[in-house]
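Structures follow.
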Structure I
Amino acid sequence: MGVILMEKEEYPEIRNLDDVYFRVKRNGKYVNRCFTDLTVTEQHEQINQFDEASKLSMCIILANALRVVGDQLDIIRKREE
């Protein structure tokens, strides 16, 4: 699965969907943003600092966050056959 990078990254809308926060510099100021509110570049920068156990933990946290959103909004992804 490839990562799609935009020509010019924009800061995502702050949604606070997961509980994994990072301190990042935005517009000259440091702010705390959760992983899902980082740009793709910022996400790569953070993940590159993780050891294997931290990466596994992040996968579980993000899977749980996705599950909560799906359950709250009753979302079911249907595949076309």
Structure II
Amino acid sequence: MSMVDDEYIAHIDQMTVAEKMERSAAMLNWARDLIARQIRKTKPDISDERLRWEVADRQYQAEPEACALIEEILSRVPA
């Protein structure tokens, strides 16, 4: 490993469980926000509710059961 990798691992190892959870939550929120920005770029007039479900649809695209439920909900959410 590189010196940068070693420093990163040392930093992570020094974090408390709560700090690691905060970091994970922040990364998840960052990913959701990135997806939301991508969707808004192509659909600027999308409602906030529909945007939330379309973000979820992209996040769970590898889970067919989840996507089926999300698609069902999207069919009832106004654009």
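Match the computed value 46, 31, 26 of Cα extents along the principal axes in Å to one of the structures I, II, and report its label. It traces back to I. Consider the structures I, II: one of them gives -25500 for helix-only ellipticity at 222 nm (-39500 (n - 2.57) for each DSSP H run of 4 or more, over all residues; to 500) as calculated from the coordinates. Say which. Working through the options, I get structure II.
Suppose distance in nm of label points 7 Å out along Cα→Cβ at positions 24 and 48 works out to 2.8; of I, II, which structure was it derived from? Working through the options, I get structure II. Taking mean count of other Cβ atoms within 10 Å over residues 40-47 as the criterion, the top-ranked structure out of I, II is I, with the highest value.
Read-outs throughout are calculated quantities, based only on the coordinates presented, and are distinct from any laboratory measurement. The shown structure was predicted, so the numbers you read here are calculated from the model rather than taken from an experiment. Cβ atoms are built from the backbone, for glycine too; each structure is taken alone.
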